[in-house]
Structures are given as C-alpha cells and as structure tokens.
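Have a look at these structures, which come just after this line.
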Structure P
C-alpha cells in the first residue's frame, strides 16, 4: 500500500521497511519487491544492486552487475565497487534487475487458468538490450472439456476456449509488458548485447 499509494500516501521508505521485515521472516516475493522498488527512477538505485548481490543467482543478472565485494561482510568495498561501475553499466543493470523483479514480484496464478485447471511451464526470454520479452509455453496441460465459446446468460460473459488455452502465457505477457513500461531502457547500453535472461515458471495445482 505504501509502495503504490493504495489508500494511503505513497511512502517508499515505509514500504521498504515493511518489505525488509517480510524478507527477514521469509515472505515470498519480498526480495523481488525490494529490488523492483529500489530500481524505480528517483530512488536509491544502488540499493537495488545491494539486494541483488546478497542473492546473486536469484535473478540471473550478468556478472558485471554483481560486485565481488560482499555487501554484508564488506559494505565499504561494495559501495566502492558500485561507485566505480561505469554509469551505462550501472543503469543497464538496474534496469534489467527492475524489469525481472517487477515481473516476479506480482506474478501469481491467473484466475482464468485456475478456474479451468490449466497447468504447465512457461518460458521467458528477456532481451534487455532490445527491451523485449518473449513468452512461450514449454508444457501445457489443458482440460479436455473447455468452454463452448457461447454466451453464458448467468454472468453475461463470453467463455473463450482460446483464452483458456493461452491463459498462462497471456497472463505473464501482461506482467512483462507492465514491467517494460515501468522501467525505461537506458539510452546508452552498458552490458553485452547478446545477453539473454531466461527463466522458467511452473504453474501447478496441488
């Protein structure tokens, strides 16, 4: 609520304090929300990489984005490494971290897929230099009985079989599009242009 200004005045410092408490207690997605929040324009972007560096394998960022100095054991060395990072590299790392963390901070099970028991694995390929994300279903399990596509008089909704089949991919694509709009790609790119960030999301119902 403090992060986005929902029902209260937006206050990132208060939001970050709550996210840190959530992270300490093992809450899911607290880390992603911290990274995405600090990566926003006008905030302490170095703190985004501070949290990335504590869990270097979590987002899968390029090695250039993660200083060798441990942010907890050697905070001065970490701060010095951040200060010495070329501006284009720093901005590109913050952008990449922000986009990926934003996507995963808000990803949950899409309602339509949950209602129709659609499960499977979705592949994400993020090309940060090109500011694009490709999504595709690796495996997809769709129920034999899909909606007819006819209007349902009870709720006046059109049940679309194609929408059900594509519910997982379309949902993640929406999250990706939002993240790309929230974080502007730096005009000067400072990372390897051939780098692709690949992640796999598993949607399962137990």
Structure Q
C-alpha cells in the first residue's frame, strides 16, 4: 500500500467515525486535509485503547508499541509496516511537515493517565496538564501542519485545547462516571459545595438554587 492509498483509507475511516471534526478538516486543501485526518485517526486509535475493555497491562503495551513506533520514525527513516494505512499515512506526514516528536509523546502520556487511573477530581494544575496532553498536543501538531510554530503557537494550542477538552468534560460527566472517572477539578467541587467525590455522587449532587430544585435528575 502506498501513501496515496493509505490516505484514502484514513479519510474513509475518519468519515465513518461521524465526528463533528470531519467537516472542518474536509474544507482544508488536500495535503493538509490528509495530514489532519491522520492526526485525528491516531488520536482516536489511542483513545480507543485507553477507553477499551482490555486489561490495563495490555493497554499499556499497546500504547507503548505506538510510542516505540513513532520514536523509530524520528530516529530512523523507516518504512512503516506494509498494510497498515494509519502508520503509512503518519509516516508520510511526519516527513512532509517535519512534525515534532514531543506532542506525539505528550498525547500518549495523557492516554496512559487514563489507563493508570481512573482520574477522579484532579487539581486544576493536574487537569491543565492532562488537557495539554490529550488536546493541546493535537492542536500543536495541527498548527505545525498549518505552518505556525513557536511559543505563540504552543500557547494558542494549549488555550484552545483547554477550551475544547473542558467542554468535553462538562458534556460527558455522566458518561465518564459510568467508568469511574470524574475530571471536574477538586477546587471547582469545593467552590460549589459538593462534598462527595465518587463520580455518581457528584453527578447526583443537586443543590437548591434560590429555593428551587431541578425537575430532572441526571441519571
């Protein structure tokens, strides 16, 4: 399989995922679109590993396999395994856009945090670090593809990553609780007067607001 065929398969897989990110990526010029699709596909694969049903040790090995393979691409100009569209596509864009290694490493570290967790009521500092790993790192790679690098680019990627990841956290509080996770930071829970720290205790902690209680419970 050559790079053109690999990118075609990646694009098909990204569209099949039915993500809202697909359409803005589709609007990019062909080469940049292919690169963004490959970065998105990698993030999705890593996320599926972290959130999947496999035992922790198996997840760690799977993530470490990706870490080793990505590092090899930077250390040696290797040709990826034949038949794996994502690896072929990633290898192609790493060279084409001179992507940095650090954001790839950070993304995997963030996924490992979920595997080693579950994360429950982190501090703001811990949450910001996590957001930088699982979202800001992806943003940094995207900005390199768009031709923007340097400290200003990293700051923009971090701020945008924080905004997107915090939005996901608020949207998915109940879903995360079903797998024992609670990304709402400790300081926010204290400020809101929430005393419980078990994820579903927090989900169901409804306080009266001006004498009124919500009509519906979250779960």
Structure R
C-alpha cells in the first residue's frame, strides 16, 4: 500500500493498494497552491482510505517533468512524510503515470504525452505502447520544446496519438509504482526532472558592497 504524491502540474495525492486499487485520491488543479494544499490533501487521503500510516509500505513521489517551484513541493513532502513514517520513497516519472493511466483505461499504440512547462513551452514524452504486463514503454523524452517546435523535437511525431494532460493522477502514479515493484522494473532516479534551470540561483560569491 502506497501514499502517492505528484505536484508536477496540479497537486494530486492518493492512497493505493496493488490488490484493492484506489483507496482515496484528492486533486487540486490550481498550479499556484501546491504548498497551501499538500498537507491537507495528504490528511484527507489517509482519512478517506481509513488506513493507519503504519499500514503503508512506502511513498511514491512524482519526479516530473515539471516546473521547479511546484515540483519540489511534492518531492519534499514525499521525502518528509517518508522520513517521519519510517518508510521508503520510490520515485516515478510523472509522464509515465499519465501513459499508464491511458493504457490502463484501454488505450493502445504509440502515445505522446504533453504537459504545460510554462514560459510558452511544453514538456513531452513518447511511448511505443504498453508491454505484456501493462506498463508503459517510453521511447523518447522527457523533453522540453516550444509548441511550434514539437513536431521537429519528437522523432516520428505524426505516428503518435497526442495526449495533452492538465494534471497527473497520483492514483495512476501509485499503481504504476506498485507495478514497477511487482515486476522488478527500475524506478526513476533521485534527480527531479526540471529540464531547465530554476528562476532563482545562488550567487557565485559574496555581494560586493560599495560606499
């Protein structure tokens, strides 16, 4: 049983179980309220699922791609909750969760997942389909491009069904994590997929003071 958190688009939290499916899910689509709602959504999901924290086997964190400010809220929340609960964190590419949900709902064939990256850009990931156990097979990306350049950035762009997603379901993220674990597949790495530098960076040295 996993608590799943994703803030790569809106804010989504879920409690899922490999055998029982989705036990609770809460989503806030406003991309400016991640920090305000994340704690409340976690509490609501745990209450809605009616499970104690001790029953969880881990926490699934969506690693993007996503804008720096929002994405780091979910990753930090997942790490903090896991540390406090004494549970491991498993990391999942957020676009993979979107593709997993598409194929789990009966979709098939090549798929292009596209999400808003702001600054008049989009994130993209391409998939050749789902494998024999229903897990998405990514064959390109995650990448970053201007909408008008997407056809040039994605090899064989015309062969994919395009799916523009406004949010990432934490339930799909959690169920994908369960599937990855069950079938011995690799999880995402520890580095968040920002795909570009944050707006604010640390100064290279002390600020010069003049009188």
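Bear in mind these aren't lab numbers, they're just calculated from the coordinates by the rules spelled out. None of these values were measured; they are calculated from a predicted model. Cβ atoms are built from the backbone, for glycine too; each structure is taken alone.
Starting from the value -13000: which structure in P, Q, R was helix-only ellipticity at 222 nm (-39500 (n - 2.57) for each DSSP H run of 4 or more, over all residues; to 500) calculated from? Computed on structure P. 1.0 is what came out when distance in nm of label points 7 Å out along Cα→Cβ at positions 53 and 77 was calculated for one structure; which of P, Q, R is it? Attributed to the structure labelled P.
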